[in-house]
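Each value in this text was obtained by applying a stated rule to the coordinates, not by laboratory testing. Please read these numbers as outputs of a predicted model, since none were measured by experiment. Cβ atoms are built from the backbone, for glycine too; each structure is taken alone.
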Structure P
Amino acid sequence: MRAVIQRVTHASVTINGERTVAIGKGYLVLVGCENADNEEDIDWLAKKICNLRVFDDENGVMNKSILDVGGEILVVSQFTLWASYKKGNRPSYLRAGSHEVTIPLYERFCAVLSENLGKPVSTGEFGADMKVELLNDGPVTICMDTKNKE
């Protein structure tokens, strides 16, 4: 699994001109799955995201987690995180997981992330044409890949 975690002051998803979900202070998490991903990847990534210390403490040092600040999370499925750009100028998405594999992984990831956060996470709509709006706070943007845990 690959994820891009962005610390935001707010984020939202709009589908067909209608804002379907919005959050305040927290994370916008773009997540992409491949067919080789499994429950271990989900558990590791969810735990890592919830314990990531990128929020300022009282001294202005990034030392607090989303759990510490009571933040919210918006998760958006993003198969383009698996883009291969090595050959030519049109990206290939061959490593992106199939719908049959990816949808259950995505749904399970959102459930485990919610369990770790201690409250529901907001989500985009899998496979929809979404307009994602955010105000990146910092900016703070962290990229994670469960195949590069070390």
Structure Q
Amino acid sequence: MQRIPMTSEGFEALQAELKVLKSEERPSIIAAIAEARSHGDLSENAEYHAAKEKQSFIEGRIGELEDKLARAEVIDTSRLAGKTVKFGATVKLTDEDSGESFTYKIVGEDEADIAKKKISIASPIARAMIGKEEGDTAEVSAPGGAKSFEIISISWK
């Protein structure tokens, strides 16, 4: 069974989503199905079919979340330190071609949100940075061609 690395914040977010799905979404869709059934002929009942489809989606998501939470390896990033890039690090880097600077925190796949400057440990740029130190260059194969980034700093906020 493959473990899924995530921060405690990511773990809590998945738990909260699971709780909402089980305590709010599931009961409301059951009620919607019961209401649609009361309208008669199910073969031509669009409300019933839509509700069943939504129920299928919710049940699938519940199963997915339960699996991820069971396999979660919660990593306390506040206890991490070091001079090399690894899970939980906040890395400032500069594009060697354009000179543009970026700062990203490396997190689990389900926590990744580029708008919040969080990238997945499985992303090409994160994989290229893992194990590197300040001053090293990370080579990333991007759809537009290879890109080089210099690692400026590594912090553990």
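One table, with the values for the structure above:
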{"quantity": "For Rg/Rh (Cα atoms, Kirkwood Rh) computed as 1.18, the structure of P, Q it came from", "calculated": "Q"}
{"quantity": "Test item: relative contact order in percent (Cα under 8 Å, 6 or more apart) calculated as 38, pick one of P, Q", "calculated": "P"}
{"quantity": "Value -7500, calculated as helix-only ellipticity at 222 nm (-39500 (n - 2.57) for each DSSP H run of 4 or more, over all residues; to 500), assigned to which of P, Q", "calculated": "P"}
{"quantity": "Answer label among P, Q for the case where distance in nm of label points 7 Å out along Cα→Cβ at positions 37 and 141, calculated from the coordinates, equals 1.9", "calculated": "P"}
{"quantity": "Parent structure of the calculated result 13.4, given that mean count of other Cβ atoms within 10 Å over residues 21-28 is the read-out and P, Q the choices", "calculated": "Q"}
{"quantity": "Structures P, Q, by distance in nm of label points 7 Å out along Cα→Cβ at positions 61 and 93: label with the highest value", "calculated": "P"}
{"quantity": "Structure (P, Q) behind the derived value 0.45 of FRET efficiency 1/(1 + (r/R0)^6) of positions 5 and 101 (r between Cβ atoms, R0 = 25 Å, to 0.05)", "calculated": "Q"}
